[in-house]
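Multiple structures follow.
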Structure 1
């Protein structure tokens, strides 16, 4: 029988992964970036949903909140991601880690060729995750994000 501590660990891992999936999606969706970083409240949001974010918040959510500045070492050790997932994230992760924003203006960031490449690599990783995640909550979240922001 699982003790309370084990259930909490499982729930924490699930929450970490759901948050991670949100972050990956934001990196992979130029449409969502434009809506949240530029249009804000004026965007055509799905009913009941506003994704308040900025370039800085996107970067901080992924690298700081998820503690991924170590290229997934701790995330693998904690069992939050598999080695295969970390390997597949590597190109996108490295490009995002090294990216230097050309300006504080989100319009300029979204037009930057290096940022466009990061978004494309994040989309490749997103597409990989879509075909490989097995947890029902993760699948449902991914489907909802794509439905809402496709």
Structure 2
């Protein structure tokens, strides 16, 4: 709660600074952002409904059993592999991750899922190989996977 308040206060302060620097540009930017937000609203509502439906079919005990509780290397590795082979837009993955954490998943497991989802491109391998070559694609994805696991471990230690 304190972090959210701090972020909102910093944002409000920067918005005021921007307004004093150039009120015309700030108002144009605010108008654009409100229009984009209004365009995204149906998608966001749909995502929230979809996540709610998905989580209503999966009991919290199941989420905690496979993604939380006594976090094991198998859980983290499984979440990382799932993130590697899954193609989910971040707009859906981040709220889903938050809901899974609320249902009992561990931060480390969800961090492994999200970081591999974003950093490792299993689904896009053919295009990446075509554009970058097999050697660069292999090393980029391998290193991204390794760093995603390291990031997940760091999240686990910090959280």
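Taken together, the values in this text are just the output of simple stated rules run on the coordinates, not laboratory data. If you're wondering where the values come from, they're calculated on a predicted model, not measured in any experiment. Cβ atoms are built from the backbone, for glycine too; each structure is taken alone.
For Rg/Rh (Cα atoms, Kirkwood Rh), find whichever of 1, 2 sits highest and give me its label.
Structure 2 comes out on top.
A value of 17.4 was derived for mean count of other Cβ atoms within 10 Å over residues 96-103; which structure in 1, 2 was it taken from? Working shown, then result.
On the way: 1: 13.1; 2: 17.4.
This value belongs to structure 2.
One of 1, 2 was used to compute mean projected area of the Cα convex hull in nm², for residues 56-103 alone, and the answer was 3.3. Which one was it? Walk me through the numbers before you get to the answer.
On the way: 1: 3.3; 2: 3.6.
Working through the options, I get structure 1.
The value 1.8 for distance in nm of label points 7 Å out along Cα→Cβ at positions 16 and 88 was derived from one model only; which of 1, 2 is it?
It was calculated from structure 1.
Quick check for you: by mean count of other Cβ atoms within 10 Å over residues 32-39, which of 1, 2 is greatest? Don't jump to the answer; show the numbers that get you there.
Numbers: 1: 18.6; 2: 9.8.
When mean count of other Cβ atoms within 10 Å over residues 32-39 is computed for each of 1, 2, structure 1 gives the biggest number.
A value of 31 was computed for relative contact order in percent (Cα under 8 Å, 6 or more apart); which of 1, 2 is the source structure?
Values: 1: 31; 2: 21.
Label of the source structure: 1.
FRET efficiency 1/(1 + (r/R0)^6) of positions 24 and 120 (r between Cβ atoms, R0 = 35 Å, to 0.05) computed as 1.00: which structure among 1, 2?
On the way: 1: 1.00; 2: 0.20.
The read-out was computed on structure 1.
Using the calculated result -20000 for helix-only ellipticity at 222 nm (-39500 (n - 2.57) for each DSSP H run of 4 or more, over all residues; to 500), pick out the matching structure from 1, 2.
Label of the originating structure: 1.
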